[in-house]
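The structures considered in this document are given below.
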Structure I
């Protein structure tokens with residue numbers, strides 16, 4: 001085990017603790033506590049409101065903390081403890097309590113964690129590489145469709161007497177076909193319509209079968225920027241850039257119906273959908289590998305704080321991703337999906353209206369139970385069509401919400417960045 005790298009890991013963890021202790025939330029909490037020397041302050045190992053729908057894993061039972069010396073946080077005495085669980089972000093465990101908390105030094109805990117990290121968790125910094133793929137085309141003249149990610153252009157080539165369609169993208173088969181059509185038309189006795197159908201079938205297979213290959217890092221691997229998590233981070237960074245561009249235009253325009261606000265809602269909607277899956281992943285990784293949470297503690301806390309400080313209609317002690325998604329999607333759905341401009345459910349008073357019953361069907365065959373109509377009556381089809389009309393829930397979201405939401409996007413991007421940094425440090429430590 002690399003001792004120097006272990007020291008680097010320890011520094012990363014302690015620096016994260018120090019930064020967390022500088023936050024207003026921690027300072028306000030600490031000011032409300034009656035601390036004494038040798039007390040232990042522990043930081044929770046989860047800052048979000050956990051639901052079974054959101055997080056499938058159980059919280060890790062190891063909590064990182066600091067002992068009190070001279071009534072101050074003694075970061076040189078950072079420890080890892082396994083107390084009973086607690087819900088708040090921070091908790092004081094009194095040195096004089098009947099059942100003192102058992103703990104061990106941070107250095108010892110790090111060494112144990114590093115030796116038990118395994119390899120699979122490092123898929124997050126696995127190197128992603130393009131691979132080429134060739135498929136047969138069922139045609140008498142053009143025999144092959146080849147995906148070559150480094151090809152300069154889409155073209156028809158000839159190799160060893162075989163005609164091959166070469167593509168360097170997997171999203172637009174029509175664009176490729178239009179580019180190579182002039183070359184195809186020069187070929188004698190070619191059946192263009194038949195080839196087009198065979199090409200379309202092969203291109204669809206190519207889209208389904210093409211793969212990106214991941215190579216897991218070795219302890220001695222040199223850091224590269226073409227990793228799984230780096231690409232996620234770059235994508236989030238680009239979406240945040242577009243979000244802030246639209247938001248700035250929206251703020252200057254002061255127009256709640258402005259196209260820029262709709263762009264803000266669109267990006268927020270997509271972010272809420274995808275980010276929640278990544279939050280699930282990162283929290284689950286932290287649950288199973290406590291050291292990954294310790295090395296990214298401040299970023300996890302900042303993300304929770306950014307969600308917690310949004311303008312809510314509901315409140316939880318912990319940040320609630322479910323509420324966040326509900327808020328964002330509700331606002332977006334109402335803005336984009338309400339063709340029918342009704343803000344309430346409609347009820348028609350049918351007192352006195354005669355419904356002409358036709359047939360009552362009981363005990364249908366089990367396989368027909370979903371298609372069977374229990375009660376058939378005159379104009380039933382019209383009622384069923386009307387019942388399909390719905391309205392989007394109206395969620396009023398202020399411009400202030402969208403402004404503060406940019407902090408959520410930034411905090412999430414930094415969480416990905418700090419996780420990437422931590423994994424490279426931990427990867428070196430296991431050498």
Structure II
């Protein structure tokens with residue numbers, strides 16, 4: 001367990017690790033490219049370790065040095081491995097590499113994960129891949145891993161993604177679409193959530209040489225056939241990881257500059273700073289980062305966070321220290337993350353004495369400026385974002401203890417070492 005020590009006002013400048021979302025997209029594009037790619041400042045974490053191990057099983061050589069990875073692209077040629085591909089609870093890699101594995105022209109590929117991953121839905125992606133002629137099955141019949149793929153390549157043509165509730169389904173299809181045997185087209189049914197992640201995928205594809213036609217609401221895509229081209233590609237700092245430090249300044253009234261999340265950013269989660277500004281914080285922009293200065297009084301806000309669900313837990317914890325209600329809407333997709341984050345956040349806030357409500361797609365935090373809150377042991381549900389979000393609460397509330405603090409290795413292995421800098425800068 002990790003005991004969080006309260007701090008007074010802070011004044012800190014730091015960098016955060018590379019973006020997990022961009023790293024995993026760039027890995028796929030580089031693996032499918034013609035020629036070598038160099039990825040600069042990629043994220044080293046449990047999730048990216050799983051991604052690299054799986055790509056190696058599929059025949060891609062990845063050489064990792066500090067701050068610099070070389071990926072030897074094979075032009076879309078994928079080899080079926082001799083053993084299962086195991087991806088833990090890495091939802092992004094499971095969804096992305098399912099489509100990558102489908103490019104294999106022969107052999108059988110089995111993709112599996114841990115107990116939680118076996119509960120996380122992937123059915124819409126399976127339906128869309130079958131529309132492209134892929135022979136794929138879910139072994140337990142529940143539209144979740146483990147998955148079995150019979151290698152015969154991806155025929156392509158038009159397919160339908162039955163729902164857009166997870167942007168990862170759509171991003172998975174887009175990343176492999178240039179390599180289908182016939183030009184690929186994708187239609188999405190229903191609302192596309194987390195649109196900034198789709199925009200990120202399209203931006204990474206364009207950087208590696210493939211530009212896609214699409215409509216304004218991201219429901220119709222036509223993807224040209226072709227090959228990504230190997231290149232040098234620099235990965236910006238992770239905005240989700242930065243969110244905990246911006247939140248730290250918000251709740252303490254201090255100042256934090258995250259120096260490597262640029263403006264503009266490819267990451268929708270960088271828009272958290274605008275929400276914190278609405279609550280009363282002051283935001284300034286530097287060439288490669290944002291500085292956020294907390295306020296003596298935070299105000300509750302109402303917000304749709306459908307496009308940035310990963311930082312909804314961060315905002316919810318900040319809301320516990322605001323005056324008035326904070327209503328966070330359109331976040332039902334938090335329920336299919338590493339845990340049911342919507343339920344988990346409300347449950348753990350209540351342990352601290354926060355008045356909070358859970359609705360099917362909404363959470364409501366009745367803030368009283370942090371008055372009457374008390375310490376508690378915070379259950380993390382093996383979810384890195386629960387651990388890091390509730391560390392923010394401990395900066396103001398004595399006696400906050402984070403259980404299973406090592407779960408942060410999924411996206412931010414040295415989080416606690418960098419978090420300690422807040423106390424040193426107080």
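Of the structures I, II, report the one carrying the highest value of mean projected area of the Cα convex hull in nm².
I
If helix-only ellipticity at 222 nm (-39500 (n - 2.57) for each DSSP H run of 4 or more, over all residues; to 500) is computed to be -15000, which of I, II is the source? Of the structures listed, the value fits I.
On relative contact order in percent (Cα under 8 Å, 6 or more apart), which of the structures labelled I, II is highest?
Going through I, II one by one, relative contact order in percent (Cα under 8 Å, 6 or more apart) peaks for structure I.
One of I, II was used to compute volume of the Cα convex hull per residue in Å³, for residues 3-170 alone, and the result was 153. Which label is that? The read-out comes from structure II.
Every read-out reported here was derived from the displayed coordinates using simple, explicitly stated rules and does not represent laboratory data. Predicted model only: the values in this text are computed from it and were never measured.
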